[in-house]
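Next up, some structures in structure tokens.
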Structure P
Amino acid sequence: MLHLERPLVFFDLEATGTDPQEARVVQIGMQRVVPSGDGAALDDTVDVLVDPKQEVPKAVTDLTGLSPDAIRKALPFDAHVDRITPLLRDADLAGYNALAYDLPLLKAEFERSGRPLPGPDDRVVLDPYRLEQVLRPRTLSALYERYTDTPLDGAHDAVRDVEAAGRVLQQQLDEHDLDGTPADLAEHIRGDYLDDQRRLKRDGDAVIVCFGKHDGKTLRELQANHADYFDWMYRTIDDLRPHIDDVLD
């Protein structure tokens, strides 16, 4: 059970892209809960569309189901600041993947509005995504026990680990009703990423760099504005070169 000492705001932001410093918010969702006895009570809810003042990629509207026309008719982020500030002023925050994405994006939008993100100096941010990583470690032993309900004896013996990996894979396929060749499954794992190391990711018509000091920039932006880094990446990372050629052809 969650024991609140002060208000907690659950929040989620839909936006125009995956880089929280460059993206613009198109939807704000917030629920503020406050301490109530031994638990919590809902205090306020915000669900608003936001005009980002830039083109919204079709991939975003397809993913979210938001109407491009409704987004264009919405008020800009500045117009919502006075509505959401009272919710945040004295509250901790919570949101899925909020530490990596939603919180930096919210801070960036407030800064563009000429104001700091309101909140206590000792604010806590609860991220269920990060908590899940702690609660469900991804070692082979942990996965084996999770999928088979039995502990893995002899872990770190090479042959035993090979056998365990095979059993975990089969259990994963059965539990999630997955079917296909190794190539099919590898593509399923890869998702929107172009490479197995997840260094390039497709986002609509753009491809985003997902590593290094230019993390979050598009390939074309990198080629146009950071030519030295682009040339280094193209020359030295052999397995990315075919993807780069295909994207920029």
Structure Q
Amino acid sequence: MPLTFHRIHLAETDSTNRYARESVARHTTALVTADHQSAGRGQRGNSWESEAGKNLLFTLALPIRSIAAGEQFVISELIAVALCEVLSRYTSGICIKWPNDIYYKDKKLSGILIEHDIEGSHIARSLIGVGLNVNQIRFISDAPNPISLVHILGHDVEREPLLQAITNRFTEFYEEYTSPTPTLCRDELHHRYTRLLYRRGIPAEYRDANGVFIATLRHVEHDGHLILEDEQGVQRKYLFKEVEYII
């Protein structure tokens, strides 16, 4: 049966992820959108700044039974690649900063926050929260490097067609991947994700618990581990929050 999302639109909420968790039944496939979030969250517990009515703020509530808990990174890949493909219709220079921020060159265009409900050995539900800077011109928080589509293109972008394009592309990917006869295999999806990685193959500065170092991003493993190779040729393996990009 084709994947369809029940649309719930809110003028304002504290967080579309929080709303979806508390107000959407676990078996319901839903798209929760908001014009404004009073307490939007990013990765690492950061807040997500968004001017009311200017950007895309949404959560895909997705009941899942076909993906094992140990393969949950595939959800990050599905949504990140879908976002990149759609945004690349507007401009070049779109990439994925591991694990799933969407960048335009060295600037952050979108953030993704994914929360999973695990039952036994499988994902029972995923809440895929996305904040995408669309028409906001001025940012007043201390976020170091935000950018919007309006900055890149020089004109406003209609939000609803953009939202529909993103959800449609994600739906296509998800159905291709989870079909009883899948047309998108794990290796092909991972290849698409890897090909889009920000700084892949480029020496750059990073910081871990031992301080700042220079390394080259080699690849990301299927479970989401980042593999960097330092100047001594030693490969360093990191989970999310164990290493920081210096930009």
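Listing for the model above:
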item: At a computed 2.9 (distance in nm of label points 7 Å out along Cα→Cβ at positions 71 and 95), which of P, Q; result: Q
item: When percent of Cα pairs over 24 Å apart is computed for each of P, Q, the largest belongs to; result: P
item: For -11500 (helix-only ellipticity at 222 nm (-39500 (n - 2.57) for each DSSP H run of 4 or more, over all residues; to 500), calculated) the corresponding structure among P, Q; result: P
item: Structure responsible for 22, 16, 13, with semi-axes √(5λ) of the Cα gyration tensor in Å, for residues 7-86 alone calculated and labels P, Q on offer; result: Q
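Every read-out reported here was derived from the displayed coordinates using simple, explicitly stated rules and does not represent laboratory data. What you see is a predicted model, and the numbers here were worked out from it, not measured in a lab. Cβ atoms are built from the backbone, for glycine too; each structure is taken alone.
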